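Take a look at the structures listed below.
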Structure P
Amino acid sequence: MTVSVEDKIELFRNIIFKDIEESTSVNKVKAVESFEQEKSRLLAEVEAKRNHIIAEAKKKAEKEKQQLIAKTKAQVYHQILDKRQQFIHEIIELLVQEAKSFIAEEGYKEYLSKSLDKAGAAFEVSASLKLYFTKRDLDVLGEFINQRISSGELKGRCLLQETGGNILGGFYAEDSKQEMQVDYTLKSLIEENRELIGNSINRRLDGVQ
């Protein structure tokens, strides 16, 4: 059988086209696989970045939240301190007013009597001492004070003087050598209870936090 030139050309063309088609098909598959791999890599990278951004945002939000909580707690703490000082001041002022009223009551004489007895025991070895009273007490209660001194341990050892300070009431005493001083004033009595007042207020404020 004789093969013509045309037949040879057609056969060659078919072989070439088949090779091209097969080659194209293989390349297409490889291209698709490469594309899918790159797409998966990019999607994974995007997801990782997304998760990182979300995690950082959560960390930042939590940090800001804790900072806000700490700031709020500090503000509340300072407000409580301010309120505590305000309450203490108000109570001290109330006690001062009560003390000013107390010196006009009969119970004040009893307070002076007990304080003079305490001073007698405290200064039992002192040959002489000075007792400092308010001008009001020396004017109004001078006779009573002298009678109590004359009937107690301080008899013959005391010199009464007017104090220059605002002691509200009561008196303070010092020996003639100024080596010992004891305070029986109403003002010192109030100040001695300042810490007790503060602790009481703290307990009440702690209950409302």
Structure Q
Amino acid sequence: MYGLRVVLADTDPLFRRHLKEKLLKAGYMVVGEASDGRNALQMIFNIQPDLVIMNAQLPGRDGLEVAKIIEEHRLAPVILITELNLQDELKEALGHWMISYILKPVDEINLFPAVEVCVAMFRRFCRLDEENRKLKQGLETRKVLDRAKGLLIEFRGMTEQQAFKHIQKLSMDKCLPIQNIAYQIIKALDSKKLENRSDLV
């Protein structure tokens, strides 16, 4: 976790300085500080830090609300700092991959393990999210490709293997993704203008 870029948000400048000293000593980089939720959110969007540590109760915009916006945009993992009497209000935060919380007083014993867990969970979430995106993209590509092959079989009398090789060759010749070629073929054949689109097929 050495070298992580951190944004701090808390109304108390002395607390921020205290926390910053701990982070710097441990090898982290504090790249931004804010005293209210609105400025914190703008700063996080602009800086794109590796980690956000903020008070759960901030003026301008509630810390938990800001954390949920950060999560929605996949910006960074968030550690919320709270008093013991606010713990129940933050239980819902535990249901989020990117949000964690620690109780005051903050020291090395509770801070750095929370950082490691929160960042690790965030990275795992991002990997799973990317895998899911690629899976959906792959399914969409296969669906479009099957449609294009079906039209080539119907209108050009090709076998399935011939249709696939035809699409594959067009993709290589035109340096375009195979999904783009499939969309072009579908558009041409669906409109029954294949003869006028010889540049595509």
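Where a number appears in this text, it was derived from the coordinates with a stated rule and is not lab data. Note that the structure is predicted; figures quoted are calculated from it, not measured. Cβ atoms are built from the backbone, for glycine too; each structure is taken alone.
Hey, log10 I(q)/I(0) by the Debye sum over Cα atoms at q = 0.11, 0.18 Å⁻¹ derived from one of P, Q reads -0.78, -1.19; which structure?
The correct label is P.
Determine which structure produced the value 10.2 for distance in nm of label points 7 Å out along Cα→Cβ at positions 40 and 152, calculated from the coordinates; the candidates are P, Q.
Numbers: P: 10.2; Q: 5.5.
Matching structure: P.
Just checking, which of P, Q has the largest value of relative contact order in percent (Cα under 8 Å, 6 or more apart)?
Of structures P, Q, the maximum of relative contact order in percent (Cα under 8 Å, 6 or more apart) occurs in P.
Looking at FRET efficiency 1/(1 + (r/R0)^6) of positions 64 and 104 (r between Cβ atoms, R0 = 35 Å, to 0.05), point out which structure of P, Q has the largest value.
Q
So mean count of other Cβ atoms within 10 Å over residues 16-23, computed for just one structure, reads 16.0; which one of P, Q is that?
Label of the source structure: Q.
Given a value of -26000 for helix-only ellipticity at 222 nm (-39500 (n - 2.57) for each DSSP H run of 4 or more, over all residues; to 500), calculated from one of P, Q, which structure does it belong to?
On the way: P: -26000; Q: -19000.
Attributed to the structure labelled P.
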